[in-house]
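Chemist: For reference, the structures are reproduced in the following blocks.
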Structure P
Amino acid sequence: MEFPSHLKYTKDHEWIRIEDGNIAYVGITAFAQEELGELVYIEVDTVGETIGKDDVFGTVEAVKTTSDLFLPVSGKVLEFNAEIDESAGDNPTLVNESPYDKGWIIKMEITDPSELEDLMDADAYQELVQ
């Protein structure tokens, strides 16, 4: 199982990748997608909203269960990955196939960068799930 070192992780199995300044991408970890199984639907209806750390920004639905998605840090949801959105690419299994790359779920603008300090690095996250 992969634990990319350039990402930060949450106890709820989301990852965040910081891009330019305060822009970041968020998705679920390889561990989470393996636990859920094949994803059949992903819903994010918070685009354009500013949400607090640990608040729900969407849901993922697998064959047997539905799980909430929690924002790793406070910020504004800028974009829902069109490749996995039902109204566009409609390929939620992209998260299963490429959880850390093409299977990102949202692009966001971080409003409180200091909250990144509360997240786990790859080693800490790997210890949590193994």
Structure Q
Amino acid sequence: MLRRGVLRRCPVCGEGRIFRSLFRLRRACPSCGWVLEREPGTVTGPMYLVSVLTLPFAALLFALLWLFTDWSPGMQVAVGIPVILVFCGVALGAAKGAWAAVEYFTDVRSGDAFREGYRERAFRRDP
């Protein structure tokens, strides 16, 4: 499930593309109809995940630039900031997909996916 999410596919069926643009999730999977954004604040988890990943990446990048280049601090910042922004963009897409997989996994793990009414709440009839 997690791999499907990171690869920007539906964690339930693995078929549908869950993004309608580079950073925007669809409301539901176009193949199976599983609802991706079921409540407000769904993006909070991926934002925290990207923050946790980006801080060590940025520290490592600047340490490597400082150790292995003789560039001025201004040049290191001029090169480092765009690299970090690209990393954030790539990581945000992967984190949103992974978070969708985590939400589905917690539904399955908690048994909610097998309770009465789950199908009506979690799947749209017209994907």
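Chemist: Using the calculated result 12.3 for Kirkwood radius over Cα pairs in Å, for residues 48-111 alone, pick out the matching structure from P, Q. Walk me through the intermediate numbers first.
Modeler: Values: P: 12.3; Q: 13.5.
So the calculation was done on P.
Chemist: Given a value of 16.5 for mean count of other Cβ atoms within 10 Å over residues 40-47, calculated from one of P, Q, which structure does it belong to?
Modeler: Working: P: 16.5; Q: 13.4.
The structure behind it is P.
Chemist: Compute FRET efficiency 1/(1 + (r/R0)^6) of positions 80 and 104 (r between Cβ atoms, R0 = 41 Å, to 0.05) for each of P, Q and report the one that scores greatest.
Modeler: Working: P: 1.00; Q: 0.70.
Of structures P, Q, the maximum of FRET efficiency 1/(1 + (r/R0)^6) of positions 80 and 104 (r between Cβ atoms, R0 = 41 Å, to 0.05) occurs in P.
Chemist: Further, regarding this structure: Consider the structures P, Q: one of them gives 37, 14, 11 for semi-axes √(5λ) of the Cα gyration tensor in Å as calculated from the coordinates. Say which.
Modeler: On the way: P: 20, 18, 12; Q: 37, 14, 11.
Only one of P, Q returns 37, 14, 11 for semi-axes √(5λ) of the Cα gyration tensor in Å, namely Q.
Chemist: Here's something else I'd like to know. Tell me which of P, Q gives 2.0 when you compute distance in nm of label points 7 Å out along Cα→Cβ at positions 32 and 64. Could you put the intermediate results ahead of the total?
Modeler: Numbers: P: 2.0; Q: 3.7.
Of the structures listed, the value fits P.
Chemist: Hey, relative contact order in percent (Cα under 8 Å, 6 or more apart) derived from one of P, Q reads 39; which structure? Working shown, then result.
Modeler: Details: P: 31; Q: 39.
Answer by label: Q.
Chemist: Matching task: -19500 is the computed value of helix-only ellipticity at 222 nm (-39500 (n - 2.57) for each DSSP H run of 4 or more, over all residues; to 500). Pick the structure from P, Q. List each step's numbers first, then the result.
Modeler: Details: P: -3500; Q: -19500.
Considering all the candidates, the number was obtained from Q.
Chemist: So if we calculate distance in nm of label points 7 Å out along Cα→Cβ at positions 8 and 88 for every structure here (P, Q), which label has the highest result? Provide the component values of the computation, followed by the final result.
Modeler: Numbers: P: 2.5; Q: 1.9.
Between P, Q, the highest calculated value is found for P.
Any read-out appearing in this document is the output of simple, stated calculations on the displayed coordinates, not a laboratory observation. Being a predicted model, the structure only gives us computed values, none of them experimental. Cβ atoms are built from the backbone, for glycine too; each structure is taken alone.
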